[in-house]
Structure I
Amino acid sequence: MPPHDRKAAPGRRMLALPTVCPCEAIAPGTLLASLVALVAEVARHDAAALPVLRRGAGEALRITRVLLAFLEEVREAAAPLPDASVLGLSELHVAMQKLRFLLADCSRRGARLWVLMNADLVASELRFVLCSVATAMDVLPADVVGASVEAGELARLLSQQAWRAPVWPDEDDGRAIRSVRSMLALFRSSATQHAEDAMMVLGRVGITSWCDCAEEAAFLEAELLDRLEDGRENDNDLVLISGLMAFLVYCRVVLFDSVDTKKADAAAPGSRPAASCAAWTSQEALQCPISLELMTDPVTVTTGQTYDRTSIKRWVKGGCRTCPVTGEKLRSAQFVPNVAVRGIVEQLLLANGTPLHEQQSSKHRCAVDKTASAFGPAAAGGVRLAVAFLIARLSRGTPEEQKKAAFEVRKLAKRNVYHRACLVEADAVPWLLHLLSSADASVQDNAIASLLNLSKHAAGRRALVEAGGLGLVVDAVNVAAKVEARQNAAAIMFYLSPNSEYCQEIGRIPEAIPTLVRLMRDGTYRGRKNALVSLHGVLHGASSIGKAVTAGAVGVLATLLSGDREDLANDSVALLARIGEQPAGATAILASSELFTSLVDFLSASASRSGKDHCVALLASLCMHGGDKVVALMGKMTALMPALYALIADGSPLANKKARWLINEIHRVYEQRQPPPVVPPAGDRVIRV
């Protein structure tokens with residue numbers, strides 16, 4: 001059953017209408033039964049529940065119910081349907097699929113404002129669907145239409161009404177659309193909105209709370225990033241989407257005084273099954289059969305098997321047109337998004353505390369980078385007005401107002417580079433640093449998370465250092481009330497570490513390096529991860545490495561190296577390689593014979609290319625600082641030489657070079673320790689090879 005009409009995009013964007021046309025060889029009776037079930041499903045919709053286009057949707061549903069009555073009359077006639085009826089019934093099937101998706105899109109939570117602004121397009125799609133129904137009725141064979149007297153009357157009524165049904169937007173819809181466009185025009189001139197007008201528009205589409213506003217803004221953000229990920233930064237819709245996002249953010253920040261987080265948690269898609277999802281679904285069952293990695297974009301092929309989109313596309317592009325699991329030939333190279341599996345993967349990741357976007361490739365990060373400038377003056381003006389309101393609340397608001405403002409800043413800076421720039425320009429960083437001393441754990445947590453997001457921006461890092469925030473961030477790693485806040489504070493240091501001046505400033509703080517070492521030892525998985533990468537960036541120069549050695553970093557890293565988390569082991573080896581560059585660090589590493597043995601075992605077993613690079617570099621540093629005694633000790637380790645020769649064959653250029661040097665050094669020391677060769681007596685003939 002090949003896809004009909006437009007191709008479905010990943011995740012099926014609004015109004016994409018991915019319908020499937022029944023195959024030509026299908027039996028008419030089977031097609032009729034499927035069509036009756038589909039039409040009955042569509043007829044159960046309630047037009048009054050739709051936020052917009054209620055009149056047009058009501059007309060379409062009334063015609064659908066007439067169609068259902070007609071089909072039931074045909075089925076009850078019990079006469080065998082002719083093969084010629086497949087064409088008309090197939091067209092009806094496709095039209096009803098489109099109507100089902102269209103109604104689902106119109107009633108989709110989070111998409112109400114977007115549907116309102118696309119009301120003309122929705123009405124056009126409704127008109128197209130109803131015309132398809134009328135055309136299909138006209139091509140049905142006479143013996144189907146005339147299966148009974150009632151069927152004939154219903155068929156004539158259905159055809160007439162489908163052709164001339166009024167499906168255009170209501171007057172209230174048009175008034176709300178004009179109001180939104182008027183408000184976006186005010187944003188372009190940086191003028192403040194009238195609260196009454198904004199509430200009228202929100203009320204028209206059923207947005208009545210902070211949670212509803214946040215849900216709408218999240219949907220639009222996903223639409224924006226989807227288009228940017230696909231390379232559609234010149235899409236005309238981006239200006240409208242960005243403007244609507246700014247309007248919703250402004251409304252969320254200014255019009256609603258409280259954050260209804262309980263309602264937000266309950267309304268989040270799949271929030272309640274999240275805990276139970278991980279209980280009955282193993283991560284292995286959600287791995288792609290090709291890559292054996294978690295499927296973040298699962299799609300189903302024609303054989304019914306599910307794969308990650310990137311893996312199966314690479315499989316097909318390589319010339320393989322068979323299903324990797326079943327071996328069957330793929331009838332089509334088109335893939336259908338598996339929304340159910342994607343939802344389970346999302347909930348599994350959330351249950352483990354890992355958002356889905358962190359699992360995605362650099363494609364998502366590139367899309368975020370493209371938000372460095374606003375798409376249109378309306379979006380720019382709306383965000384600036386919202387940011388100015390938040391800064392006023394942070395600086396002069398009551399404790400409750402500061403609490404909400406800190407939460408809003410955290411959300412605003414999360415995945416939009418332009419929002420971060422606006423917050424930094426408005427001097428949000430000093431006020432957020434002031435909130436680090438708050439007695440309210442949630443305020444402190446939101447302030448630290450906001451600073452983490454702003455530290456991803458170069459101007460944000462500069463503002464944090466100039467405001468004297470380094471010491472406050474280090475203190476937060478130690479004394480923040482929440483574990484997540486301590487982890488985020490350590491991550492701030494990671495974003496500061498690429499700048500050598502900032503690293504020197506951090507290194508001069510007495511508690512900075514010991515604090516990170518303690519977090520590596522006692523923190524959660526995420527805390528240890530953040531501490532490892534942060535300390536790797538901070539350790540520049542002999543003095544910093546000496547402080548890390550004194551704080552016991554080598555012993556902690558040895559424990560992580562022998563743990564069961566491969567990523568932590570790789571990060572530990574990278575940090576040990578940084579420590580081993582200095583004589584004091586190499587001496588501390590060599591003092592632990594077990595660690596030395598673990599490094600050789602790691603080099604032999606590690607599947608990570610970067611892990612092998614760091615490990616062989618560390619071994620080379622240990623030989624240079626430890627002298628021939630260390631080289632001789634390495635020569636006695638039977639597992640080392642095969643691992644070094646493997647790096648010469650398959651390793652990176654750097655690993656290849658280091659492995660060759662180590663092998664030559666081992667041979668040199670071995671030859672020096674051999675007894676001198678026996679010199680034959682004079683006159684004896686010697687044959688040299």
Structure II
Amino acid sequence: MPISVHEGLFEIQTRQTSYVFGVNEQGILQHLYWGKTIAAQECAYRLRSRSHSSFDAQVEREYEEYSFWGGVGYVEPTLKVRFSDHVRDLKMVYEGYRIVTDNGVEELILTLKDAHYDLLVHLHYKVIAEWDMIERYAEAVNAGKTAIVIENMQSAAWAVPYLPQYRMTHVTGRWSGEYQLRDTVLSEGKKTIESRRGFTGPHANPWFAIDDGTATETAGNVWFGALGWSGNWKIVAEKSSFNHVRVTGGINDFDSEWLLQPGETFTAPVFVGGYTPSGFGEMSRSFHRYQREYVLPGAATRKVLYNSWEATTFDVNVKEQIELAQKAAKMGVERFVVDDGWFGKRDSDRAGLGDWYVNPQKFPEGLGALIEKVKELGMDFGIWVEPESVNPDSELYRQHPEWVYHFPTRTGSQLRNQLLLNIAKPEVKQFIIGFMTELLSSHPISFIKWDMNRTITEPGLHGFPAGQQKEIWIRHVQSLYEIWAELREKFPHVEFETCAGGGARIDFGMLRFADQAWPSDNTDAFDRLSIQEGFSYVYSPQVMMCWVTDSPNGMNGRKLPLSFRFHSAMTGSLGIGGNLKEWSEEEIEEAGGHIQRYKEIRHLVQKGRQYRLASLRKSPQAAVQYVSDDRTESIVFAFLHAQNFGGRLPDLKLDGLAEHKIYDIEGIGDEVLQLHGSTLMNAGLPLPLRGDFDSVLISLKARE
């Protein structure tokens with residue numbers, strides 16, 4: 001069994017790891033071990049109190065499983081509350097545990113209670129044994145008769161074993177430059193990554209990896225975790241003067257409180273963690289399989305789509321959309337998506353947002369004529385919405401100015417000429433559910449691109465008591481999840497994409513509702529290689545939407561071959577976003593060939609095991625490989641930035657193949673090569689890349 005209990009010692013076993021903690025003589029839940037499988041019962045000797053001085057009493061609390069603020073605990077707290085009598089100290093006493101099983105998955109639940117107040121905390125550990133991961137979260141229950149204010153409630157604290165050095169890997173970025181990989185050596189103190197903007201944010205993403213500074217793609221001990229929350233969040237890696245490192249994560253406590261009424265329960269979001277002895281590549285593959293099997297709402301293969309935004313922007317009309325649809329269908333596209341500009345008086349981003357009726361001038365017969373033509377062409381139909389925002393120049397805002405977040409003495413900041421709706425208000429939430437229900441009930445729509453193009457500002461929660469104003473950051477996310485859950489239940493055939501001005505709302509919380517995600521508004525195929533590399537550290541290629549757009553690129557003017565643009569986009573879920581009216585017949589024909597090839601290999605890209613073989617961070621080339629579970633099929637994409645001084649690229653060493661199988665290899669030249677897996681992985685494969693911005697797609701198939 002994955003979960004075992006030995007006289008106050010708790011052991012969680014996965015396929016190749018052990019996670020051990022216990023109750024020490026002070027009644028504190030003390031973390032003991034996390035790493036390769038061990039004889040967990042033998043950790044009992046490590047379960048002890050430790051005091052260094054009166055300034056550092058109960059040093060073992062630096063490894064506390066869930067750190068309650070109170071007493072002599074000084075590490076980053078995971079729970080801090082204020083009782084009705086203004087006492088702010090917690091003294092939690094372990095009360096017991098239970099083990100539950102759901103669909104063969106075991107979950108350990110521990111209960112602690114304050115020594116004086118009727119506050120219960122349940123700590124949850126759900127074991128994802130096959131991928132060496134554990135889902136953790138906490139619940140606070142007010143079993144008393146007076147309200148309790150939660151000032152800070154984190155999901156979990158992960159204690160990392162002793163290492164001579166601690167290196168933290170994460171991502172940073174900004175709009176059009178998301179998911180840039182960074183690493184830093186931890187010194188004493190705290191390294192915090194976070195968002196305070198109301199959503200996950202493009203400037204950081206809620207995951208971490210810790211190693212000793214020597215781990216690589218293919219080898220080395222790595223401890224890692226990712227938070228499933230789509231609002232304000234924080235992850236804090238804290239190193240003490242005793243060389244203890246803990247990583248806490250959860251809802252950001254900045255400007256945040258929650259009033260827990262008698263009888264109510266507050267549940268923190270899931271913070272999943274794992275360990276691998278096999279480097280960052282194995283970490284990513286574990287993350288990918290975990291989300292496909294335990295997070296995503298469905299396992300459907302992502303369709304090749306066309307989005308009309310870059311072709312028409314706001315100048316949408318039925319005639320031009322049909323013209324684009326005809327060209328897209330000729331290329332083999334499977335889904336046609338109309339972006340912004342189809343509704344209200346929406347001729348720019350200055351007006352009309354919030355007025356969700358079909359523009360009669362642009363679509364005299366409604367959407368029906370376009371959708372009918374799209375379906376005749378063999379494609380399904382999708383559409384863009386941005387339900388959480390509103391233009392001041394809109395019928396909705398003129399009717400309901402009180403529906404936006406605001407402070408009564410302040411003028412709301414307009415970002416992209418928008419204000420943000422207070423979706424925590426029941427009437428606003430119902431408005432969004434209502435117009436989306438009408439839209440999806442009245443038209444055969446198969447896909448929704450849900451956008452969100454502003455942060456939360458002036459966070460006044462109109463209609464809520466003064467003591468609950470700081471709940472805004474949590475209530476917005478809760479309402480968003482509830483809206484998506486209801487729409488998905490009503491319309492199970494509709495697939496959803498999460499988009500927030502690019503990659504600003506992608507996390508394991510949102511991916512429980514969204515089928516795919518939009519990583520960045522930057523569609524330059526070369527820039528996208530580094531964005532997509534950072535994205536792949538945690539998120540599956542199945543959810544990563546990648547568009548082929550025009551050359552020169554509208555953002556930076558870079559000119560790239562059509563083949564390079566397609567190869568870059570084919571490393572995830574393929575989309576087309578260029579202005580097809582400007583593409584030549586030769587380009588349409590070439591694009592059709594790439595799309596057909598993608599359809600032949602997408603089962604490997606979207607569902608296979610991904611191996612990052614080379615990175616532009618370290619060389620002039622990038623390469624990524626996808627391998628089937630049975631190791632009989634593989635695809636390699638390789639990209640060259642620039643060739644200098646006539647230099648020859650080193651042979652590319654592949655990964656994940658069967659050593660003794662012989663593979664037929666296509667894409668290197670005119671002839672089919674035949675090489676053993678051992679040769680391909682140890683000696684490597686020559687790449688036919690030359691000049692600037694060259695790329696190649698190589699396919700391998702094992703001989704029977």
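Quick check: 5.8 is what I get for distance in nm of label points 7 Å out along Cα→Cβ at positions 162 and 554, calculated from one of I, II. Which structure matches?
II
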Problem set entry | FRET efficiency 1/(1 + (r/R0)^6) of positions 378 and 586 (r between Cβ atoms, R0 = 35 Å, to 0.05) - highest-scoring structure of I, II | II
For this session: Determine which structure produced the value 28 for percent of Cα pairs over 16 Å apart, for residues 562-601 alone, calculated from the coordinates; the candidates are I, II.
Result: II
Problem set entry | Value 1.1, calculated as distance in nm of label points 7 Å out along Cα→Cβ at positions 90 and 154, assigned to which of I, II | II
For this session: Work out the source of 30.0 here, i.e. which of I, II gives that when Kirkwood radius over Cα pairs in Å is computed.
Result: I
Problem set entry | helix-only ellipticity at 222 nm (-39500 (n - 2.57) for each DSSP H run of 4 or more, over all residues; to 500) derived as -21000 - corresponding label from I, II | I
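No value in this document is a laboratory result; all are computed from the given coordinates. Please read these numbers as outputs of a predicted model, since none were measured by experiment. Cβ atoms are built from the backbone, for glycine too; each structure is taken alone.
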